[in-house]
Each structure stands twice: as structure tokens, then as C-alpha cells.
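Colleague: Please go over the structures that come below.
What follows draws every value from the coordinates through simple rules; no lab data is involved. Just so it is clear, the structure is predicted and the values come from calculations on it, not from any experiment. Cβ atoms are built from the backbone, for glycine too; each structure is taken alone.
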Structure 1
Amino acid sequence: MKNSILTALFVIIFSTYSFSQGCVAVRHMSCSVGTGANANSMMHPGQWQVSMGFRSLHSFKHYIGADYQPAREAAGNNVINDTQGFDLGVTYSVTDRFSISANIPFTFNDRSSMYEHYGNAVTGNPQQLRFSTQANGFGDARLTASYWILDPIKHMKGNFSMGLGIKLPTGDWNVQDQFHRRKTDGTDYTITKAVDQSIQLGDGGVGINLEIQGYQQLFTRTSLYYNGFYMSNPKNVNSASNVAPDKAVTDEMVHYMSVADQYAGRVGLNYIVSSKAGIGATLGTRIEGIPAYDLIGDSDGFRRPGFIFSIEPGLSYSTAKNTFFVSVPVATQRNRIKSANDWVTGKHGDAAFSDYFISATVTHRF
């Protein structure tokens, strides 16, 4: 029993998804925070749980499809995205099986590039200068209701929950910053426009998310965990312009930013290293990304669809009321798939990805 309780505590933090793709605008979301993933971790009616998630990434490697583009780094004109994100979650247990959660992210985004400013060409940017834009603040909040399908008393060794939620457009989807331009005499001036989609704080749409998470005890110290998440964004585009005010609009299909769906999935093993010390280890796989076409609604506007597949090792430490978890997903496959507009134009845009990122979660139950 003691081991199974520790398994519950270790797996509970797997209910947080830390999305991070770099130039692919998969935003920091949390999935069913606090509901746990083992029957013994069920909250009692009236209980509260708070969680704080953190993720950090450095994105700098460009891909077209699954093909790495090392020339961008060699030339020094690659795009670099740095993100530090926090996600606050609060869960209230209505019954032993039914809970409701509220989550809101806060991120610090910095994007360094050449092409958005003076350009990559030596003729327009002889010193090959790069500049940065930022977007800092609250993102899109989410409300989720989750329910364990099987009776936890009768199914101690395996169970799964379903969640249905709504994402609200509380994050700014049209953050503006200064972009540098160079006159013919070499002097600098700036214009104000929307920052790149990858660092916008929100997407401007109301989303509907479907979630699943579960576990199955395999051996005394080992259990299987799995999570799935899909968020549908029916809205087509938002009001943020993807075109600089000093540029002519040549393609109305990508004039504004797309409000895209996003998804994630995880599966792996959780092993109790020491039940007495409250230490556990995990090893799993994860996939996350943005599809080229939305499940509901049109898919116009500018987007960089793609996905990343990672191997995710992690460590857990648990006490009676607190759980701490840290993992470092390492990318094994990155793919910037074609967007709806790419298929129309016959082109294939690129995107920058990170090699890995750091994810940590701490929870406390009242």
C-alpha cells in the first residue's frame, strides 16, 4: 500500500503539460492539474490543491520538414527564442472522482533575429546585426472539469480520467514591440508592429480541450502512466497582423495570425526508487505540436505547424502534502510540416526548435 501511495504522488505531476516548440507556437498549457493519476491520489470532497509549473527553453535549430538546416547557424542568421514560463493551477475536489481546475500561465519571451529587422542579406545588414523583441505577461486561462471513469475503491491498480475544458482569450494576442530598420545612409530607425506568433502571449480564440490521463500498476514498484490532450480552436484568425506596416500585403491568406489547434501526448513508466525517502524516477516519451489544419473551422492565417517527439527522463520527491518533479525532455525528432498556405503556394516554410527543455512542477494539497 505504501508503494502504491508513493506511485500516486509521483505520477500526480504528470498532469502538467509544458509545451515548448520554439518558433512553432505551442503555448504553455496545463492539463488536469491536481487530479493525479492513481486511485490513491484521489482528493477528498472539499479538498484544494495548488500547483506551480515552470519550463525553460532555448530554441535555435532550424528545420524544414524533418531536415535540419545547419547553414542557418553557421551563417549566424538563425532565429533564437528564449522562454521562461510559469503556470499556476488551482484544483477543487467536488467528490472523490470529480474535480474542477483553473490554470493561468505567465511567460517571459525573448526573440532574437536578423530577418525581422535589417534582414539576413549582407547588402542590407553589412554588420550582420541582430535585435530582440519581447512579450511578457499572462497567457490564456483554462477551466477544466475532470472525472475518474472507474470507481477508485474497486480499481486500485488501474484507472483513467476524462477532462473537458474551455480556454479563454485572456492573454494578449497582439503584443507590439519595436523593430529596427536601416535607411540607405545607414542610420537606424524603428517601427512598431506585432511580435512573432511564437512569442505572443495568447491566440485570441476560445478553445475547447479534451483530456485523458491514466495509470496501470505493472509491478510492485513500477506503474505505467499516460496522458493525452487536444485543444480545438474553432476561430479562424485573430486581429494581429503578420505583415509589417512598411510592407505591402502580398498574400491575404497569411495577413493575420492563425488561431491554431494544439495537441500533446505522453506515455512512460514510473519507478519507486525509495518508498521511505519518497523518491521516484520516470522514463517516457512525449509528442506535442500544432496541426496544419484545425479539427473545427478554417485554417487560414499565418501559422508554423509542426511537432516534436522527445524522450523524457524525470525525478520525483514526495512528502505527505507536497510533491516536486523535474524532467528534461530531449528531442529525438523535430518536424516543421507544411501549413495550409504552404500547400497552396508549393513552398515549405521552416521553424526553429530546441534540443531540450527543463520542466518542473511543485504541488501542495490542503
Structure 2
Amino acid sequence: MNITRTSRIAGFAAIIAVSSLTLSACAANEGGTSEPTSTLAGSLVGAGASSQGSAQEAWIAAFQTSNPGVTITYDPSGSGAGRETFIAGGSDFAGTDSYLNDDELAGTFAACAAGTTPFEVPAYISPIAVIFNVDGVSELNLDASTIAKIFNGSITNWNDAAIVALNPDATLPDLAITPVHRSDDSGTTKNFSDYLFQNADADWVIEKPSDTFPFESGEGAKGTSGVVDAVTNGVGTIGYADASKAGALSIAKLKVGDEFVAFTPEAAAAVVAGSKPVDGRSATDMAVKLNRKTTNPAEYPLVLVSYLVGCNEYAKAGVAENVKAYIGYILSPEGQAEAAAQAGSAPLAAMMAEEALAIVNAIK
């Protein structure tokens, strides 16, 4: 298993190149892409990460065109809610920006055959954007310490000395800051909190990052769309959201090493290349511990790896083949290209996608 987990990270480096999507035709076919004459039938229910919302809409539309006998629904209820729904047996698969924790893995999964464990594979890699809405300010440089102080309530005004020092050429108003965070349990929150925990622990004083926002400060909003709406419609607002949902909002650059870095899918992918698998996981669990402390300005450390979670063996007959086909399509070059086009995500590296496909193709 160690060889597999090492090769998984080696494959991340290829993610920046578009050519990294070149999987063999055999692997793509095994992944479940089907001609319009597909005989697959039935329904699939998914729930979870709202960051996957745009990608899921595109994936479902394309898959159902080729497989008209299968009906798929996906509820972007948030990573925490999605994992809970799947664990309770209310969905066939979950999307999550926060990998299953040890307590969750130690429990039972109602949709899975007794005595079996779930799989966890990446669906896409995406940057998290620090979005803001301040009249007269379109560009903003921030470091981790300043972001932490804004969201923990220590910095409360836009012309605070700490923000001015990072933006000497900007005209920052004497205006109250309204930080907006997720009110629901969210993998995006856990990734955001983990970035601050690793880079500004003196200001982000928490026991450990979790899906729940750790402070009482600011304004809460449900889901990615809720945060984006609150920042868009507010005054002096700042928030965090999957970059694919940022729309026309202004986005801060983050300090990485000695430079301020804007997000790109390539820079998000690059930081994953320097990351390692989570220790102690099974051969069907591809969870990754991200390297947030990078000082390489070619890397963007505020990033999420969004996973799909399902059963290695399903308790209900007929589910496995549809899950294999649908998630196989998501992992295929076609599925990854669709997500990149519709959601701005970084496609999975060929080696990473091949490993994930092998896991999915073994579903029973």
C-alpha cells in the first residue's frame, strides 16, 4: 500500500499540464462513459459539498445524455450534511471538501454492505477565494495573520494599520469590516481554517480545524451561495468561497513567501504536488494532507481537494453499477474537462485519476 500511496503524490506533479488528462481509452471506458444506447437504469442520490454544485450539474447533464435510463440528483447541502446523509443511508454517495475523520470511519455506513468500508476518491482540486466588497477597492493584498485577525474579530476596520501596511498604494476607507463565514458545517470552512491554523496559529487559536467556523464574530451564511450573496449585497464585506462561485466579486491575493499570489487552478494544483497522503488510511481512501506552509509563489496554499465518498460494496442491489458508471465518468478525461470548463477546477493528474478509477471499478 505504501507504494501506491507514494505513487499517488508523484502523479500530482503532472496536474498542471493539460496533457495530464491523457488516460488510456481502456481506462476511460472502464470508468463508465457510455454510448447513448446504454442499458443502465435506475436512480442515484448524492448530497454534500456545495463547492461541487456547478461541476455536479455539468456532470449529471452529460452523463444522463449518454445514459437516459439513469436519474441522478445532487443536493449541495454542504460537506458535513452530505457526509451525515451518506452515513445514515439517505444517499448513495457524498461530495465533501473535508475527508472523513477517524470517528466517522470507525462507525457504520447504512448504505454499505455489513462489515465493509467506504471509498474516498478526489473529484477535483479547486482554489478557495477570499472575496471582498469594498467600494473603491478592487485589489487587495493579505497575509494569513491579517486574514485570521479579520475573521476572529480582532481587526474591525478597513483602514486598520495592518491592512494599510500590506496595501500602501490603496485608498482604504474608514469603514467597518463585516466578515462573512459559513453558518453550516462546511469542508470549505475546514480548509480555510486549516490554512490559517498552519500559517497564523498565534492569531487563529483553536484546538484543530473542523467543518464548523470556530468564532462567534462576523456574519454567518448558509452554503457557498449564501456567503457569496452576503458579500455581494453587503457593505465592507469579506468572505471565503470556492473560487468557481466568486463571480464578479473582487478577490484578494495571498502572501506566499515574499510575494502576493492570485489564485489559479494551476497554482492550486501545484501545492497538491508537494503534499502527502493522510497516514493510516485504507487502500481505497485517497485523502491528502495539504502543504499549506509553502513559500513557493508558484503555489496557492488556500486550496481544497473535493472528494466523492461511496461504498466499496453496496447493501442494495443495482446501485453499484450506476455508481461505478457515474463516478467513473467524473474521473474520466471527459468528466474532468467538463468540470474544468464549467467550474474552473484543476483536472486530476493522470496517475491520480487512474488510481481513483481502479478503486471505483472494484465497487461491488
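Colleague: Tell me which of 1, 2 gives -10500 when you compute helix-only ellipticity at 222 nm (-39500 (n - 2.57) for each DSSP H run of 4 or more, over all residues; to 500). Don't skip to the end; give the middle numbers.
Modeller: Details: 1: -1500; 2: -10500.
Of the options listed, only 2 reproduces it.
Colleague: Identify the structure, out of 1, 2, from whose coordinates relative contact order in percent (Cα under 8 Å, 6 or more apart) was calculated to give 20. Before the final figure, lay out each step's value.
Modeller: Details: 1: 20; 2: 30.
The value was obtained from structure 1.
Colleague: On distance in nm of label points 7 Å out along Cα→Cβ at positions 217 and 305, which of the structures labelled 1, 2 is highest?
Modeller: On the way: 1: 4.3; 2: 3.1.
Comparing 1, 2, the top value of distance in nm of label points 7 Å out along Cα→Cβ at positions 217 and 305 belongs to 1.
Colleague: From which structure (1, 2) was FRET efficiency 1/(1 + (r/R0)^6) of positions 65 and 233 (r between Cβ atoms, R0 = 30 Å, to 0.05) calculated, if the value obtained is 0.25? Kindly include the intermediate steps, with their values, before the conclusion.
Modeller: Details: 1: 0.80; 2: 0.25.
For FRET efficiency 1/(1 + (r/R0)^6) of positions 65 and 233 (r between Cβ atoms, R0 = 30 Å, to 0.05), the value 0.25 is produced by structure 2.
Colleague: When distance in nm of label points 7 Å out along Cα→Cβ at positions 129 and 153 is compared over structures 1, 2, which one is greatest? Intermediate results must be reported in sequence, preceding the final value.
Modeller: Values: 1: 7.1; 2: 2.9.
Structure 1 gives the largest value of distance in nm of label points 7 Å out along Cα→Cβ at positions 129 and 153 among 1, 2.
Colleague: A further question on this structure: Between 1, 2, which one scores greatest on Kirkwood radius over Cα pairs in Å? Don't jump to the answer; show the numbers that get you there.
Modeller: Numbers: 1: 21.3; 2: 20.7.
When Kirkwood radius over Cα pairs in Å is calculated for 1, 2, structure 1 comes out on top.
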